[in-house]
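Participant: The following blocks contain the structures, represented as structure tokens.
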Structure 1
Amino acid sequence: MVRARAVRTVSFWCVAVSALLGSLAASVRAAEPIKVGMVAALSGQSAKSGEGITRGLTIAIDEINARGGLLGGRQLTLIRRDDESNPSKGQIAARELIFKEGVAVLFGGIDSPVSLAIVPLANKEKIPFMGVWAAATPITRNGAKPNFVFRVSAVDELVDKALVQYAVKKYAAKRPGMMLINNPWGESNEKGLTAAIAAAKIETAGIEKFEANDVDMVPQLSRLKAGQADVIFLVANAAPGAQMMKSLERMEWTVPVVSHWGISGGRFPELAGKGAQHVEFIQTYSFFGPQSAVGQRVLAALQDKYPDIKGPGDVTPPVGVANAYDAMQLMALAIASAGSSDGDKIRQGLYAIETYEGLIKTYHKPFSPENHDALNENDYVMVHYVGEQIEPLAK
């Protein structure tokens, strides 16, 4: 009898201890941070892009954490890796974040070739991958089912239409020429620009390619000049874009240059010199002019956190900051909707977002199984450099 009572007592305490340990384990899990991975250019000629993306994500994460975090109080923490604008290094960095760090979601950087290298990995491992700068059309339109790649950024196919329409309207362009970086991003824009030029019922003066480390582009530009190009469409990041402007200066050719936004991700004004002031390019947001309540809040938070930001002209590049901020807030809504940090549930949570009053715009059903791009051609603004500041052009 005594032995039976002792056995029951031991059993009771075993159950109690087990329950307590289970409760403690659940509490520990609830307290674990949700890891947010970022793979972007943090060094080299495009380092400014990575810094802009970092700042946008950080301001959003600070707001989310101040509201109590997600999933019952779990805080978000950002883990960054430098892809050095190299697809192989970007893929290695993404693998490290997924398998070693255990990130719940990934955010990408400026370079389309890097993002395109990460896309198959994200889809295979079922990790939501959010693009916030790279614009190559196939990044989100990659044919995967299910597709875990989303984007709050420009899309080349739509940007190219906007650039052609702008050149026709402002410069009455009839024979535009293309200067394209020789990589998958350039290929994406070659298709988009060719289609947009045909739709505008004008002709191209030629298509020229260059490498990222080329310093003399006079031969390519000379062919476009001989073809009577009246506008140059430029697709490049800061360093090669600057070399093209220097080549134009050596030729003393003052043809208008209408550019994609890659030039804004680095030290373009410093590298291009006075030629930087003669390029008009596309962005998704400007901190100049009247701001919405969200814009005022974000600008104030940026000024409070980063001493180098004194005003809107110091938020450079604005596209990296703005896209990353909205993308992180949308991802947080998806995680909350999913009630989990599981990748497939987050993917479904992105589809479930109804409305979000963001920085760039108010989003209504930003994602669906048929559309993984939250922005469209109505969300672009044309800008130019004034000194080192990116300011909107008068409409």
Structure 2
Amino acid sequence: MTNKRASWAVRHRRALPVLGCALVLATLAAGARAQDATIAATPPMGWNSWNHFACKVSDAVVRASADAIASNGMKAAGYVYVNIDDCWQGQRDAQGVIQPNDRFPDMKALGDYIHSKGLKFGIYSSPGPKTCASYAGSYMHEDQDAMQYAAWGVDYLKYDWCSASRVYKPDQIQEVYKKMHEALVKTGRPIVLSMCEYGLKGVWNWGASVGGNLWRTTNDIWDNYASMYFNASSQVGIEQFAGPGHWNDPDMLEVGNGRMNHDEYITHMSLWCILAAPLLAGNDLAKMTPETLAILTNPEVVAVDQDPKGVEGHRVWQGGPYEVWAKPLADGSVAALLMNRGEDAEKITVSLKDIGLGSSATVRDLWARKDLGSFTGSFTSSVPRHGAVLVKVH
């Protein structure tokens, strides 16, 4: 059990508020088809219940979130997955089929409701006997659970290691995730497999070969600047393992949960987009502020994350608390992130050569959504404390 979920389970509280599509698609076991690169061709976007609601999630909460996404501009921006995290499970029936608990009276009806909004339905389980919050996991019921999810209309499965460590050895982790991938394939329904294993055994080296569409590279994120930056900076050096159909995942978004300020949330969103990370909002969508919605739905920022070239960005320069990250885009331009981890506003300079461009370029500020003009050799901008400037350089 990881730190965040262990903390919740023990203390019952949680801080609220196409770079080649064939890349690393390995051959699977006999009878199972290869990973479908059309699934998660760009990083998945949507909402997940855990970061704000934890085990207070319910049918009503999920429906309200689907309603918000469908009506507030998030769906138009690309957010389509409505994902229930832990705490939905009830008991297994006499045949061993998993049933939801009384907070979810009819999972098929809930899935149908989400689909009626033009959205997709996500769910959660563990390869162990229990989930992180001690609900029923999928251990020895993988095929059965996959068929139940498909019957409910599930489009996305988050599969969280948790208690699997009690019944499997560390060197079995690949076969364990492959087993669920093959179970999902047998259903005949395209279902995204989100592997939540916290970077164990260098998952980026093998995640795609066992059918993962995304894999966690870190422990759980918390709604504070240090945790957010740690998860983002942990991506350095593993960029080459991401691409269409298979993504490094530094965990879900905390934007709008209230424990970071506006500039810090701008940095959070900017980093996740430069990293081609999945964008899964984790706030209360039914009650968010216009400022939070604007961060989540800025179309020019989201376009960096969803760029079809599928390249994960990387850090190109660091001087003390000041950093520059860059991400090549499909149209030949480069997204550049100027980031200030310092305690005062500071001017940060981007060398055009460092981000792979020639001696001159035009620059557009993606948060301000305005052109800044032409520059020779470099571009300089003032960046606020814990803030970021995200530009497109062509």
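Participant: Of the structures 1, 2, report the one carrying the highest value of mean count of other Cβ atoms within 10 Å over residues 50-57. Could the numbers behind the result be given before it?
Facilitator: Numbers: 1: 25.5; 2: 22.2.
Across 1, 2, mean count of other Cβ atoms within 10 Å over residues 50-57 peaks for 1.
Participant: To which of 1, 2 does the computed value 3.5 (distance in nm of label points 7 Å out along Cα→Cβ at positions 90 and 226) belong?
Facilitator: Working: 1: 3.5; 2: 4.3.
Corresponding structure: 1.
Participant: Looking just at distance in nm of label points 7 Å out along Cα→Cβ at positions 154 and 378, which of the labels 1, 2 belongs to the structure with the highest value?
Facilitator: Details: 1: 1.9; 2: 5.2.
Of structures 1, 2, the maximum of distance in nm of label points 7 Å out along Cα→Cβ at positions 154 and 378 occurs in 2.
Participant: Quick one: Rg and Dmax of the Cα atoms in Å, for residues 170-385 alone came out at 19.9, 61 when computed from one of 1, 2, so which one is it? Don't skip to the end; give the middle numbers.
Facilitator: Working: 1: 19.9, 61; 2: 18.2, 56.
The structure behind it is 1.
Participant: Further question on the same structure: Quick one: Cα extents along the principal axes in Å, for residues 58-129 alone came out at 37, 23, 17 when computed from one of 1, 2, so which one is it?
Facilitator: Computing Cα extents along the principal axes in Å, for residues 58-129 alone on every structure in 1, 2 gives 37, 23, 17 only for 1.
Participant: By the measure percent of Cα pairs over 42 Å apart, tell me the structure among 1, 2 with the highest figure. Could you put the intermediate results ahead of the total?
Facilitator: On the way: 1: 18; 2: 10.
If we compare percent of Cα pairs over 42 Å apart over 1, 2, the biggest value is for 1.
Participant: From 1, 2, which structure was helix-only ellipticity at 222 nm (-39500 (n - 2.57) for each DSSP H run of 4 or more, over all residues; to 500) = -14500 calculated on? The partial results should precede the final answer.
Facilitator: Working: 1: -14500; 2: -7500.
The read-out was computed on structure 1.
Readers should treat all values here as calculations from the given coordinates under stated rules, not as data from a laboratory. Note that the structure is predicted; figures quoted are calculated from it, not measured. Cβ atoms are built from the backbone, for glycine too; each structure is taken alone.
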